[in-house]
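Here, each number is a calculation from the coordinates, and none is a lab measurement. Keep in mind that what you see is a predicted model, and the values were worked out from it rather than measured. Cβ atoms are built from the backbone, for glycine too; each structure is taken alone.
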Structure P
Amino acid sequence: MQRSPILGTRGSPLALAQAHKVASALEVANRWPADFVQIQVVETTGDKVQDRPLADIGGKQLWTKELDRALMEEEVDFCVHSLKDVEAIRPREISIAAVRPRGDVQDRLIGADSIESLPDGAVVGTSSPRRKAQLLSIRPDLKIVPFRGNVQTRLAKLEAGEVQATLLAGAGLRRIGMGNVGTPIPLDIMLPAPTQAVIAIECRADDALTAAMLTIVDDHSTQAIIRAERAFTAALGGSCHSPVAALAELVDGKIRFRAQLLSEDGRDQLKDEVAFECGDHETPRQLALSMLEKSPDSIRSLFTPG
């Protein structure tokens, strides 16, 4: 590529930290000078509207639609996303060209040493239906309130006493230099969102030159696990209202896949686990359909399987 490539990103501190990590990796891999990759901030609706849960104002596309527009109108060459914020079904014109090695998949509890140690009726802030349902499945006495904003905003609200505790992704905290904040929640207590802790890089599907450039920094092991997780979520047909958790891990050359579906209030839940070969996307798809078939109406009604 003769000119500097242009990277599109949201403008939050975490998004910018991730964009700079990708830019640096590309510069090293291609032997470009520092700051050769241009970073262009694109404001998204999800960043503008902070007073309502994401599910109430349009879902995950509010993180992606403005970046998609900038990409398709060739204002930028590629975009960097937190993959858990990207819809399972994407436009045909856009391709996930690369992913970076997966980070810390655990959620962190901030404000208490453990979920069990929270006071009776404690107010916990989260706008994630998954985290809300998982918390209520363990502690139905908790009061869960909507809690949006970037990491610094949420921590400031916690410090101001708006809530007694909140949850944040460990990977995000580490990427902005706050890896010592909060208490990691064991995975057997709280599975993460599908594709949590993965940085994805998208480009136009017909842009072979950019795709080839991005492939250099692609992590093949992470590709294998996120494709399994996205096959699972695509089959579920869930929305931002649908509490779902899934984690694929490479174990002895195979994928170990754990999944959890919950009702919105956490009273009903279904867990399952399966192992399969890398590249097998049919097994996670069938797992999704099987779990829905076994689920009560309180869970099944939250999904539209495809």
Structure Q
Amino acid sequence: MTEQPKLRLGTRQSPLAMAQAREARERLCTAHGWPETAVELVPVRASGDKVQDRPLAEIGGKALWTKELDEWIVERRIDAAVHSMKDVETVRPANLVIAAVLPRADVRDVLVGAAGVAQIPRAARVGTSAPRRAAQVLHRRPDCEVVMFRGNVATRLAKLAAGEADVTLLAAAGLARLGEHAIGTPLDTEEWLPAPAQGAIGIECRAGDETTRALMAAVDDAPSRATVTAERALLAALGATCHSPVAAHSTLRRDRIVLRAALFSPDGAERVDGERSFPVGDLRGPAELAADLLARASSGIAAHFGKAPEG
């Protein structure tokens, strides 16, 4: 008789989401000494995967990546869900909790189609649907044109190969998790800030499910949780939505976090930068950085922040 799985992990159906879920399963099984069959992966089709011809911000924002998985957790059809933390809304339902953040992977963006931002051909078409990437490239290269690119990694690379754009930008962590280590040029975080929480995988469950929370504690990586928490706290304090062009990167130095961030106008013409250092777990630091950035932001930037947090 086949043993029942000890844990049902929900995941989106995209190849990258499935790769992230397999990583979560492997870490859980290793931590607990389980066979692979102890964790069942349950694919759930997310709303965000169903509509690929419009920017995410136009069709409901980040909630389209989490809505169905949230419902399945609450209905107890799954015990937990695996998320890419950069795609999770800043404010989550009170009955759910991020029970684990796995060791964070490479946070950088990768430029595909050119050896660097300065090497992008003049007047090139840059394929992206991310407001941050669009604004950041236009800030550096106002001669370029941004064209809308949505879809999973393979879809975007196929669009690039078909000539729908000259270059595109992808997350290094996603490429690595798909085994695509040799594609493109990673962009140094000193010159090009990534998305808040990029490269981090989170596992979410019901807040009241003490059994599952205890199992997840074994794979929770404290340094990764610290940096992700700081970056998400910055987003919350900024009142950022999926329309907001914001980039951030944090580094852990002993018991302190150094958080750097930049806000842009959508056309990239305006930018404001800032940095704060604060103790791990101190959410006042991100809030103070957010207040400083917004105080110095032009109206063209500030108009895209200060909204009610996404939830």
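Quick check on the output: 4.4 is distance in nm of label points 7 Å out along Cα→Cβ at positions 188 and 212, derived from one of P, Q. Which one produced it?
Numbers: P: 5.0; Q: 4.4.
Structure Q accounts for this read-out.
For distance in nm of label points 7 Å out along Cα→Cβ at positions 12 and 220, which of P, Q scores largest?
Largest one: structure P.
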